[in-house]
Structure I
Amino acid sequence: MNELNIMDWHHCEEKFIRKVKPDLERIKSLRKKALQRLQRAQSTSINEDTVAFVVEDYYEVIKELLIAYLLKNGMRSTNHQCLFSYFYKTNPNYELETIIIRQMSYFRNRLCYYGDDIPLNFYEKNQKKFIEIIKIIEELLS
């Protein structure tokens, strides 16, 4: 890990990344499912009971798009942290976005593995940024 609290890309390459042929149909399918999940996230009314699942959906959208981004560039990863590492390595001007993605991952893992809630204020503070990150990755996929 480094100052952004993301995995070192060289470690990812050694342990978790394998080269593959870009698969345009799979990329298309991943994008389609991600955008369907995004619609669900955006159509859910936000309150203390739903916010954790909505943030989880936004995280999953971003993760699926990052999987497609790696695939477009001829790679697969067996570790989600490497998705963030590659995104930052190839787009160092998106440091804040990388930090937010990493925070989303942390909260999603706390939700899934420990049953922790995701703070409503995290969503309220960052929801516009979630959308921006999705748009950035969509542009990278175009």
Structure II
Amino acid sequence: MTDIMEWSHCSAMFIRKVETDPAKVKAIINAAELRLKYLENAALNRDNISFIVEGYYEAIKELLVALLLSHGLRSKNHQCLISYFYHTYTKYEAEAHLISQMSYLRNRLDYYGEPIELEFYEKNKQEFGSIINLIKKLIKQK
């Protein structure tokens, strides 16, 4: 369900080197922060929880795009963003697997209309914030 794509496959097929663009990295981080601000102010209920979780995944995905870009890389595949994180920051295996699970649930929502359970959000909300802060910290360390 939440297997992470092999980095060797990603790097061969979906990753390309690009020039590092600090202004673009900053713009992507800003977009993610605006999305997060919106999510934090949204009223939470069973009817919209799927879209709240989807929004957190999108913000994390945007931050992963910024992380790769800060290292001079661009991905044509969202799964390879997760693979890069998993491969490069091995001590954050649990976080990588949660991001992968969020991606899976988001895809089930988008392609099959399967809702995300409120319980998933309640169980993992704090971890979403931790992952977001972690990725921002990793970007700054670059």
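Computed quantities for the displayed model
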read-out	value
Structure from which 10.4 was derived, mean count of other Cβ atoms within 10 Å over residues 16-23, options I, II	II
Top of I, II by distance in nm of label points 7 Å out along Cα→Cβ at positions 24 and 120, largest first	I
Structure from which 42, 33, 28 was derived, Cα extents along the principal axes in Å, options I, II	I
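We did not get these values from a lab; they are worked out from the coordinates using the rules stated. All of these numbers come straight from a predicted model, not from anything done at the bench. Cβ atoms are built from the backbone, for glycine too; each structure is taken alone.
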